[in-house]
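Read through the structures below before going on.
Where a number appears in this text, it was derived from the coordinates with a stated rule and is not lab data. Computed from a prediction, not measured in an experiment: that's the story for all the values here. Cβ atoms are built from the backbone, for glycine too; each structure is taken alone.
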Structure P
Amino acid sequence: MNAPLQPGLLPAASPCTLEARLISKSYRSGRLQVQVLSELSLAIAPAELTLIVGPSGCGKSTLLSIISGLQNPDAGRVVALGQDISKASRQVLERFRLHHTGFVFQGYNLFPALTALEQVQLPLSYLRLPRREILHRAQEALAEVGLSAKTQRLPAELSGGEKQRVAIARALAKKPDLLFADEPTSALDAASGQTIIDLLHRIARHHATTVLCVSHDPRLIRHADRVLAMEDGVIHRDWRGDIRLLEETP
């Protein structure tokens, strides 16, 4: 008989684009050493929307930061797109993030003086693409998120939901293999939040992008292909299939 699969991992025959093995992370708070992640392992399948949920302080944002290459673990290994990024140099990590990843954050991270179109064009300029392609990609991404009519608006002239859609377009225009979203709907009303959820799910489906999202928002659950529940620095439940049943799970 096969041993039960550890929560967070995939069957051996399943493909994965992102994998963490025995990740640990702690922080010093005064004289105390606070353990945030404890030998956590997970594997994320391609072209899916995977949602990580859990109470505040459980380590989900730290986990997202580590597996996206924004910070290093104290111990363990992260393999993204076949590349070990846990021991990579800063230069290698920056290049990996530039060419393969997109990020969407709760606070939008938009520049006040740039129009929506310029916000999306900016990261594309770092890829050193031809100007015509940069413009085409930016316009195409803004059209996909429903903002073709607002390309010349500044952030102050946009609603919260529209700002988040600009942030998604900025990530989408890079055509990333991996898209990371940290609490993308928590600052939005129900209608705007639903729009963002639908966009993230569509990106995973139509662009074959691996989307990994951490959130407190229960609205995301029914749209996710997979839900990983964290508590005390580890993944303790892993759902797939009819995830709607989770809404009735205590």
Structure Q
Amino acid sequence: MQTKIYPAIDIIDGNCVRLMKGDYDTMKVYGSNPVEMALGFKQAGAEYLHVVDLDAAKNPEINNRKIIAEIIRHSGLKVQTGGGIRSQQDVDVLLDIGADRLIVGSVAVTKKPEVFEWIKQYGGDKIVIGSDVMDGKIATHGWMNVTDEDIFSFIASYLDHGAETFLCTDITKDGMLEGASVSLYQQILTAFPGVHLIASGGVHDMDEVQKLRAMQMESIIIGKAIYEGKIIVESLFN
């Protein structure tokens, strides 16, 4: 399996931003035009793009779906997107605007039977199960609520219902540029051989990208390291 690279665009109020450990108070704006940013990634050689609607993650009444639709239309990149996906209507809207696959986070914890149905209806290749982890436990709702469920039983429950791909973010690493949660990923891959696992949070240099590739991660999401110039985006695709 060749590991896919997803440059990341997080959107708040139409801007490209990054947070630290998911804390909205730490927001730093890196650009005011997500479509332009996406085109820049395309030009650098990207085929894939990770887009998170942070407004919708916090409050599903507010979203940036028009911008996401424009990114998909103008860039031609295969876009995986998440943030505020709470209902089947949300799933339909985002697939209709051309999203390649959707990351379902909080509802994957709070409404499992519903998400099992979505996997059955749309396929495990379209519905990615997002698991945000704090000290081994699953967190929801923009990481404001930490549950009692551990990451391993969570993944097992979804594998039993046809899920194929899991995005795992270690909250303590996210936006910190201090390294990805390599040992956690290794434990997951050992526990569930053949699972498609997406690395997210803390990736900070090319050595780490190579390490994650060698582990056969399904894909790697890279955000802040690109925006802060730690990783030159072109080097990811050469």
For 40, 38, 34 (Cα extents along the principal axes in Å, calculated) the corresponding structure among P, Q | Q
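Which structure, out of P, Q, was distance in nm of label points 7 Å out along Cα→Cβ at positions 53 and 181 derived from, given a value of 1.5? Kindly include the intermediate steps, with their values, before the conclusion.
On the way: P: 1.5; Q: 2.5.
The value was obtained from structure P.
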When mean count of other Cβ atoms within 10 Å over residues 29-36 is computed for each of P, Q, the largest belongs to | Q
A value of 27 was computed for relative contact order in percent (Cα under 8 Å, 6 or more apart); which of P, Q is the source structure?
-> P
